[in-house]
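Trainee: Quick heads-up: structures coming right below.
Rule-based calculations on the coordinates, nothing more; no lab input. Computed from a predicted structure; not experimentally measured. Cβ atoms are built from the backbone, for glycine too; each structure is taken alone.
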Structure P
């Protein structure tokens, strides 16, 4: 397969040069549903959501009142139920805001059992999220804590847009507090043109037949939206089959560069 080279220059600074076999950037006018940008070959390909699934987990958590606000609850470190070792610097207390900003898997895995299996399943169905398969790893019964981590649950970049559009237009049966808190903890930055930039990264790898990770088959996400007044655009960036994935910050910059390339950061 032909490699796609992603090379972006922002403000005259070279930021990333990554080779991936396939990628997608897609954006939708959230007000009209019109696709306003599309680039790449995998916009309809379902892939594990990885940490972009923290967006629906946040909605579930606030709606269930397990999460209270941006800074509560603060939870002390809890070992991951799948036995994966957590870096020492992440074995500290986290709040909803820092959980989202630093993409802390153990916090997600502590949160979903408190939501409960029945409610978790109901929310995924209600959100119509991707393939809605929360069974988890085959034979392990770990869907409640692992379905979104290179496991059974998969979603395409286009399906991410459909889901995000429901959030920004508040079309899901959720409380205003749930929407407001989730939006607040997804805030990234104010960017050019007076837009507010929201989103979540995700990163993972495919697995070999023997269960070991294939580091030549890595993939990375950044999904979210920009908003200025009543103008809202949802977007998704994904790259797969890569030997290396740009950092969280670089993926945010890549998506922003594509938004600019397609003329979506204009002033009104």
Structure Q
């Protein structure tokens, strides 16, 4: 078989110093050092030196997508997330929003610390609509809860994705809806979480967004409630909060952290200066 080199591939050959065995990100075969440096696959997988989503398309076309499959799936999901964001907000996501999207798709829990006006709350709202399963959004006051509810309805309409959106205002019918779990996106206040934790603990939330974590942490009990909603047990929380831990306890905590959890938690703050321990 005659191997045809592209001009780019030829330049790589001129500067190549070594081959690395089992190092191709896709097939785990042999690959040149320069191709690794350029974040490319081996020549067999990618003879045309493509990058990003293009290489996924080519590998799928040749039926040779292997170890890179998860990366390609994430690329596809990221593209869908961006499109959804654009339709919902009628604007392109910024660089910060894109970096937060990637963390969501990697199922990471994280804190967003950024000044007011950056789009933290908007991101939380759109994410709750994009992800499947139940989402919980907690804000400091009823006024903010109603504002978030209105934005949820607007973004849902813009995106064309219908969801059961419910804001809890402590009315008689609200208590019935909450008890039945007849919602996909639930909006409530810090006080709502405190008063209705027992009911909330019966549901599995795929996404939890706490807007203004500084306000949320003023009540230390909220921290316990939040960790329990994420699936942590009482003894795990106590162990994590223990000041002095043995080596064995540290190993136990490490295993707890490594365990994959279904819920994603995103905390939002302008300052992240909590007034509680």
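Trainee: If FRET efficiency 1/(1 + (r/R0)^6) of positions 174 and 190 (r between Cβ atoms, R0 = 30 Å, to 0.05) computes to 0.95, which of P, Q did it come from?
Mentor: Numbers: P: 0.75; Q: 0.95.
The structure behind it is Q.
Trainee: Could I ask something else about it? Quick one: distance in nm of label points 7 Å out along Cα→Cβ at positions 22 and 222 came out at 5.0 when computed from one of P, Q, so which one is it?
Mentor: Answer by label: Q.
Trainee: Upon calculation of Rg/Rh (Cα atoms, Kirkwood Rh), for residues 110-253 alone from the atomic coordinates, which of the structures P, Q produces 1.00?
Mentor: Traced to structure Q.
Trainee: Upon calculation of mean count of other Cβ atoms within 10 Å over residues 78-85 from the atomic coordinates, which of the structures P, Q produces 12.4?
Mentor: P
Trainee: Check the numbers for distance in nm of label points 7 Å out along Cα→Cβ at positions 54 and 86 across P, Q and tell me which is largest.
Mentor: With respect to distance in nm of label points 7 Å out along Cα→Cβ at positions 54 and 86, the highest-scoring structure among P, Q is Q.
Trainee: To continue, here is another question. When relative contact order in percent (Cα under 8 Å, 6 or more apart) is calculated for each of the structures P, Q, which structure yields the highest value?
Mentor: Checked P, Q; max of relative contact order in percent (Cα under 8 Å, 6 or more apart) sits with P.
Trainee: Shifting gears a bit: For the read-out percent of Cα pairs over 26 Å apart, a value of 55 was computed from one structure; give its label from P, Q.
Mentor: Answer for the origin of the read-out: Q.
Trainee: Related question: For which of the structures P, Q does the calculation of mean count of other Cβ atoms within 10 Å over residues 102-109 return 14.4?
Mentor: Details: P: 20.0; Q: 14.4.
Going label by label, the one that fits is Q.
Trainee: Now for a separate question. Upon calculation of helix-only ellipticity at 222 nm (-39500 (n - 2.57) for each DSSP H run of 4 or more, over all residues; to 500) from the atomic coordinates, which of the structures P, Q produces -14500?
Mentor: Matching structure: Q.
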